[in-house]
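Undergrad: Take a look at the structures below.
Every number in this text was worked out from the coordinates using simple rules, so none of it is lab data. Treat the numbers as computed from the prediction; the structure is a model and nothing was measured. Cβ atoms are built from the backbone, for glycine too; each structure is taken alone.
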Structure 1
């Protein structure tokens with residue numbers, strides 16, 4: 001009998017069975033001494049036991065390649081292995097890096113580990129407190145990076161589709177999400193950004209928008225499978241966030257096989273088809289709106305919405 005360590009060296013790969021966890025785990029079919037075996041390989045967690053260890057990781061980064069940048073956001077591919085310089089270019093990169101610089105205190109809160117709370121936002125809370133908060137954030141210039149893309153100033157090489165629709169209010173474009181490595185189909189993640197600026201979030205959607213949303217959905221699906229022919233339309237999931245990271249309406253397009261992390265969880269992601277159905281069956285005429293319903297979602301305790309709106313409401317009850 002070979003030792004357990006020797007078995008790995010003897011494993012002869014036949015084919016990939018599965019790739020998951022955003023590409024960080026692979027399951028391989030192979031042979032050892034003529035008998036089939038299955039090998040699962042998963043990247044180890046980052047070492048974080050001390051600041052010195054984290055600094056050593058940063059110092060070891062090699063082969064850093066910029067994928068794009070817009071306003072304060074930049075994203076890269078890189079290698080954590082010194083031996084990567086001898087490899088083919090496509091094999092060197094084992095890391096995806098995102099850089100926000102300069103960042104604000106709100107960025108720090110958003111990306112820090114924190115407790116989360118489930119909240120129910122009634123139509124009254126939305127109209128009286130959350131909507132004014134959204135307006136204040138838009139007026140701070142936090143959408144400059146979005147407008148840079150829509151107006152053709154940045155990231156134009158990344159735009160995979162533009163659709164003018166039947167008029168200015170139909171227009172939208174699509175580009176890769178900054179968290180996708182742009183090659184692993186199992187973790188595909190795209191964004192569809194609409195040109196119109198009157199829809200800040202799903203709260204602004206009305207029954208009158210149903211034909212537009214259906215058109216948007218179909219064109220997004222068609223564009224995605226046209227760009228990535230190895231995928232079919234029924235392998236894609238479309239959703240919007242509430243609360244969204246930024247207050248300009250956009251749709252997330254992901255592979256249905258992508259493992260659902262926090263950003264796809266209940267209380268964060270709302271399926272586009274379900275939103276359309278809810279609007280279609282909503283009582284009232286064309287002005288019936290998602291602003292009129294209660295929405296339940298989660299917030300981090302460090303978020304401004306929790307600290308300034310929902311925590312005081314909870315304490316007052």
Structure 2
């Protein structure tokens with residue numbers, strides 16, 4: 001069993017203590033953010049929705065022209081080894097694939113010797129008998145930072161270049177330094193001023209019994225948890241609409257929540273100081289999500 005103070009990382013095929021884990025300073029993932037990643041969640045030792053994560057990872061690598069040559073079975077085996085080495089069943093897992101070290105400068109070379117890093121950290125049990133990783137519902141504020149348009153960097157690609165989210169969170173922190181408490185998430189709009197997503201989350205809101213969410217035809221990352229929520233809503237006959245929304249549409253919502261792999265569904269307490277909260281549809285979808293996790297990973 002790994003010591004909590006020194007977890008075990010999986011680096012290029014080897015299990016090593018975190019204190020000894022290294023990546024070259026010439027690695028393109030470090031130099032340029034030239035890398036793909038996935039944030040996964042293990043429940044009871046099972047990676048939830050592994051197939052969807054693998055598909056999105058490959059789509060990101062295709063967008064980057066990063067032909068890493070690794071099979072899904074190989075990557076999954078490394079993840080399982082990482083969980084076992086850390087004696088974890090319920091965990092946050094991050095898988096990164098970089099283009100590795102290459103000669104030359106900016107232009108990538110077609111031959112790739114990828115750097116693969118996997119690490120995991122414990123999370124509470126999920127499912128029907130689980131508990132949330134967050135302590136309270138979310139306080140959300142809008143920021144002036146705008147979402148990078150899909151025409152510049154594909155919105156569906158999960159790359160190591162996370163400066164857009166970092167700038168949004170830095171702006172959020174600066175705006176709340178004098179407040180009694182910091183906000184939990186920054187809500188980002190696109191260049192036209194329409195609501196896009198959180199810095200690390202997708203947005204849902206309910207008005208007049210209809211579940212609504214910004215369309216992925218815009219500058220929005222198609223989150224896997226987002227897709228599951230839409231599936232659950234369809235199965236439960238909850239009306240759904242995706243589209244382009246102004247901030248006032250969200251501020252006037254009856255319910256609102258954020259989604260990502262770690263938070264699952266997290267209700268929004270306030271947006272820019274205006275109270276929203278969860279509600280019956282949020283609670284129903286959260287329960288259905290927990291039930292899906294329970295069936296897929298614990299039964």
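Undergrad: Looking at structures 1, 2, which one was Cα extents along the principal axes in Å, for residues 34-185 alone calculated from, given that it came out as 65, 41, 40?
TA: Traced to structure 1.
Undergrad: Out of 1, 2, which structure matches 12.4 when mean count of other Cβ atoms within 10 Å over residues 58-65 is calculated?
TA: 1
Undergrad: One of 1, 2 was used to compute mean projected area of the Cα convex hull in nm², and the answer was 16.2. Which one was it?
TA: Of the options listed, only 2 reproduces it.
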